[in-house]
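Rule-based calculations on the coordinates, nothing more; no lab input. Because the structure is a prediction, the values reported are computed rather than measured.
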Structure I
Amino acid sequence: MIPFPTNTATRVGINILILLGSVVALRLGQTVFIPIVIALLLAAVLGPAAEWLHAKLKIRWTLSCLTVIVGLLLLNLFIFAVFGVAFARMAQQFPTTDKDIINYFNNFRGKLEQVWPWPLDEELFPLNPQKVEDIRAYEVLTKAAPQMLKWTVDYVGNGLWQWILILFILLFLLLEGRMLTRRVVAIFGPSEEVRAKAGAVLLDMAHQMRTYLVWRTIINFGLAIVIGFVYQFAGLKQAWTWAILLAILNYVPYLGPLLAGVPPLLDAFIFTDPVTTLVISILYWVIIVVEGYLIVPLIMGRSMEMNATTVMIACLFWDLVWGIVGLFLAMPIMAGVKAVCYHVPGWRPWANLMGTEHEEERPTPEQQDLSIEQVIKQESPKLAAPNGELEAKSEKEKTGA
């Protein structure tokens, strides 16, 4: 039998093949992996809220889980309602007669000519058109609108089905969170030491992801309130719609704020004047820079930060694997990956590589002399809390009652 080569080149090649195989599996199995990952992230965030309802208000665990899920649904319905009303208002503001369309076009062309450094294309933007058919830009827009509407309807329909699936998975994760955590930890072997360390890794990973998502959400909505008042004061037609859009897109590093700044810029350009548009643009980016380089490090702490290279590579990778959804999931996933790299022996340099500062030593479960049960219970639940009745039954079985 020919011995299998174990030199460095072979090990590197095998690791690369495993990495490529994992990427292909994530890509091909995205309809399965994406709902599970989103449900896990939501469970990490909502689990402590359900536990608080269960412990403080003495609500049954099942009802506590249903309550937090209903709260999540109401938040989503509120966001959909805001955008629905906004689109209805925008549809009402569109000109309907040929005269109104030509007037709007002439007004837009005049403003564009003031700020555009090159001569405008006379075919796309004709000077003083007499008929709507003469406006090539309007013709292109109207032809593209049905296709864009169809794409939007298909995307929203697929998103609703995925969201229903995510909510069911989330409910099961909340109901059975701690039991699932124990059984996942048991996979790593019978050794109490190894299981305790695996439990610590899971807890820290959930803690890092929850910390990122909670503070990111608080910062995003605070940012939306500030930006909303700026837009409202400047006279934008859909001030709070664009503010909520920023709160959503700001989960995507760098690219999100850039995309969220385009609609209000167009709103200001069409319905105000170029000077107001320029002032709004400057204020917007000043606020974004202050939020990114002052508020986020101050509130979330340096330990949650990742350097710009890691952020960009993570966004490119997860966009390649899962598309637009991957952009939103990139940072919480990387927060969990960084926590795992910190705990696994030999991987801590990778955690330091992803961060902005060197990771400080934290006490391990072995140093604290903790068992797996103590590790799972030492903090507030990271994934979810157990069903109180089931845990009581389990204790009775242990004592032989």
Structure II
Amino acid sequence: MSKIIDHFKTIVTIPRCSSNASKLKDFLVEFGEQHGYKVQVDKLENILITKGTPKLCLQAHYDMVCMGKAPNIEVYEENGWLKALDSSLGADNGMAIAMMMVLMEEGLELEFLFTSDEEIGLIGAGGVEFVLNSKHMLNLDSEEEGEVCIGCAGGVDIKAIKKLTKNTNQSDCYEVSLSGLVGGHSGVDIDKNIPNAITELSKFLQENKAKIVDFSGGERINSIPANAKAIIASNIEIHSREQIIATKITKSKFVYSDDIATLIADFSNGVLEYNDELKLPNISQNLAIVSIKNDILTIDVSIRAMSMADLDKTSKETAEYFRNHGFDVDKRDKYPAWKPEINDFTKLVDETMREVIGKSKLGAIHAGLECGVLKQRYPDMLFASIGPTILYPHSTREMVDIESVDRVFEVLKDVIGKIYLL
């Protein structure tokens, strides 16, 4: 097993869920200092580790999406894949961190930029304060070996809030749940026909003409919901079906008069438009989280688009949908699309990928990469993104191809060598 995997296995023992990754921050600061690097930390807890006169900046985020039992992660290997038992693995972006740790052990003169809270809105990248000396930045957050990413979707989150109205209930009540769906990344997996637990449960309730007493579903704003649960009232008997479990419970004194099930079931979830040129979704939205608390219904939606014009148009339409149903709407955590660009740096990385792996393609991703945000902060830098093959990030099925880690690291080492010959 390579040094990279050894370092990764150390990283997974350190809690680093988004908004709670300070222990890993402290670990990386100490690691950099121990290996003779200058270390800086800014107000948003981004970390810059540098030595000498660097020409290349390597960049990764150090938080992760914690699903299942995470941050209690038990790693195991199966058929050449590294996986986690009943939790997300954190290979996104932990494998990049492990690669950078190996390079620090080798004492290379590079800039290592570790950003905070990427998974909850590219927060660290949006407020990074460091002065960088490099002319090139290589992001290590891509998830397909043999691809050089040169563009990404922009995104915005919609939060819709509505005060609900109660009626007296005369019907029997049931707890109805749909759980243990596969989940997935709301960007890169949105076109993989993964069922959304919130949508599927709402359609079931709509079919049964159920009135809602309570509803909760979803895990993270950037994850396809794997679980949803409702308490409902119905004047017909509700039966379990497939993965939907219905259990009769004590009758509630009230129901909400609002037709919540239809509101959710009719919402346009998933890929809204496909980009044939880029061969990926052009516009999508993920119905991510629904909750009722103190008679307030809250719905969170993540919208992604490959252009800012499409992002603005879709977010306007989605906000209008909720406002037409009596919601107050807030748009938040907007981040820019990264327009695909072929330049000398992307060509160098592409050629190196072909030399080492035997194949490469320039492409874009229907997800947010920090390159889009950092490009605004450092407009004169050239950007590209690579990474090992990671499947099903942001879910308990997350896995990484072990051999691809070593091959991509070889590409990385060769890119570094070529940059320093320029």
Structure III
Amino acid sequence: MVRGRTPVDRVDISLRGELTVSQVLDGVRVLDFGRYIAGPCCGMMLGDLGADVIRIEKIDGSEDRYTAPIGEGADGEICVGSGYLHLNRNKRGMTLNPMKPEGREIVKRLVATADVVIANLPTETLEAMGLDYDSLRAVKADIILTTVSAFSSVGPYKDRVGFDGIAAAMSGMMHLSGHADEPMKAHTPWVDFGTASAATIGTLSALLHRKATGEGQRVEGSLLGTALLFNNGALIEQALIQADRVGSGNRGQTAGPVDAFKCKDDWLIVQVVGQPLYERWARLMGDDYWLNDPKFKDDLARGDNGVEISEHMQKWCEDKTREEAIALLSEARIPTGHIYTPADTLTDPQVLGGDFLQDVDYPGTPGPAPLVKLHVRMSKTPADIRMRAPTLGEHTDDIMRDLGYDDATIAELHGKRVI
């Protein structure tokens, strides 16, 4: 068990957990052909909201099952990855090769039972697997196809492949987040998760539209579109006033103090944005200079003179422990927080006491995984984690029987490596 969490937070996750509260997507079936992050995360969110999500992957397991391994996994698995555990909870799992004729027939039978198909695969791959929108509509006229691509389906880069970091780099984020002589990539793949959230919103909207009109549609998210949206403020500033900003590391450029600071024992972050917060900070500093000098008259001016402000704030922090500094800043109602290692995060009292985590076991791992619950809370139809991520092919036979295949045919298809 992760240190700091009480046993009551552990739950016994069954393979087919029973819902105790009606959820918004009860009765909706989703076929998840997603890989890596954006597609599977969209499926995870829909599953957390109550959908019956079937993860469909390669016979020997898809790449994302094994990325960033944290345990040996179940029988038949090379290992199991950390991302796989949280992005594939609340899903049933089957293996399938849609490129074989028998596999294409299974796809058709699955689609006939489904409401949504998720696939973050290249267009030519979708067509080869029979997962392009026209092929799906031929099977089920009101199907919703949710796709995620790197650059979208239009424009000169539409056929290129890409990952989160490439879209972030092209949006200008890496340039601004780094230093003047070195761009810096974010470690967390925020573009992937942002795109998954957008795909989920689009899918929910398409379900509402279908309920009203009976029509399905294609929902399309792209990594570049997400990155551009999230960095749009910087792009607007550049287009209108040609700010030509360069990277400044942790220091903010349009307000101040916004930076990371080293106390006697550890690091913290401070974010002062807006006049009321700045005035509180200046009063805490105890020097009218910060209020009276026109260099600091507004956020933009404070951003332009952020080096001086950060230098002063750093001196203020140097003779204090981090907890002492955070206590004083918090008392003054100035936004501040710890800069944690992942190990620190897992023991923080707000993380532990805020009902964010749920410990879930998986075969072949050294202990339960602390899965973060869906990042939105609803009082009437709460999302929940009912099922651990499926082991490789765990529900294949059950799903095949539901589609009308008998045990002899299922065994034959296993032998042919169709399933």
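A value of -8500 was computed for helix-only ellipticity at 222 nm (-39500 (n - 2.57) for each DSSP H run of 4 or more, over all residues; to 500); which of I, II, III is the source structure? Only structure II yields this read-out.
Computing Rg and Dmax of the Cα atoms in Å, for residues 32-119 alone across structures I, II, III gives 14.9, 44 for structure II.
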